[in-house]
Structure 1
């Protein structure tokens, strides 16, 4: 089963303005087409795992409970649109103090501990930042950079599905 690692902010939901964070569930808004892209991949047998840096916790802008509530809302909204994800992994740390904050690969390895059959060489990272792409490179994953390689996660899903059905 191929795995798609999805960044959250700017891929699944609207990003907060630079220097700001999504800190409460009412601020979380799915991007147009995000559920469609997730649903397409899921219907074609992909494992979907969200990996997200959430430094706002370390900065005191939100609590770990706030972050859990945001992720619960995300999962509920996606599930209501038949677009569920398999797991959510978040780094709540500040820069430079952990091995899980992207571009480090700790979140990906946490996911592989939960799903030992994950093969990074058969996986893709879909993200909107250099840190997402750097993590993909470190892991040997394929990468799709939203805003450069694809316009949205829906577009990325179409690209992956076309590639997998090519002779």
Structure 2
């Protein structure tokens, strides 16, 4: 879903004890949003239900991180990531996300569950230049998929250089 919300540069901060919770179906469409998510995203519950979670994707968030997220979830694993989200009014908010597959009683993945909390500001300052580099690489390509693949290769190279997996990298910031 493409929307014309433009970032304002205004940041909203999640409270220290607050937790954003959402659930999606297998296609990433929102099936549940808690009150904190609704307040931070500035959409109504009705607007969020059934909408793709990408509704809150900020343009400063590299697409390759979402590729990694979906690849990891597709493999039945959980993932941690720092994410900047775009609210309906153009403000943004940073979160430390933990996304897991939702498994039914017979072991089948039936959706996804995400908990997000306030990140450490020092970690955000360390991830911002990395995300800026990845977004710049994505923007260098006329084709969005080519840009995402190129930035994904940069990210994979960074992880190899440091000798860590993505979760280890995120948790080491």
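Check the numbers for relative contact order in percent (Cα under 8 Å, 6 or more apart) across 1, 2 and tell me which is largest.
1
Out of 1, 2, which one gives 62 for percent of Cα pairs over 18 Å apart as computed from the coordinates?
The value was obtained from structure 2.
Of the structures labelled 1, 2, which one yields 18.6 when mean count of other Cβ atoms within 10 Å over residues 99-106 is computed from its coordinates?
1
One of 1, 2 was used to calculate FRET efficiency 1/(1 + (r/R0)^6) of positions 19 and 107 (r between Cβ atoms, R0 = 25 Å, to 0.05), giving 0.40; which?
Among 1, 2, the structure yielding 0.40 for FRET efficiency 1/(1 + (r/R0)^6) of positions 19 and 107 (r between Cβ atoms, R0 = 25 Å, to 0.05) is 2.
By the measure distance in nm of label points 7 Å out along Cα→Cβ at positions 51 and 131, tell me the structure among 1, 2 with the highest figure.
Result for distance in nm of label points 7 Å out along Cα→Cβ at positions 51 and 131 over 1, 2: largest is 2.
Coordinate-derived values only; no laboratory data. Not measured: the values here are computed from a predicted model. Cβ atoms are built from the backbone, for glycine too; each structure is taken alone.
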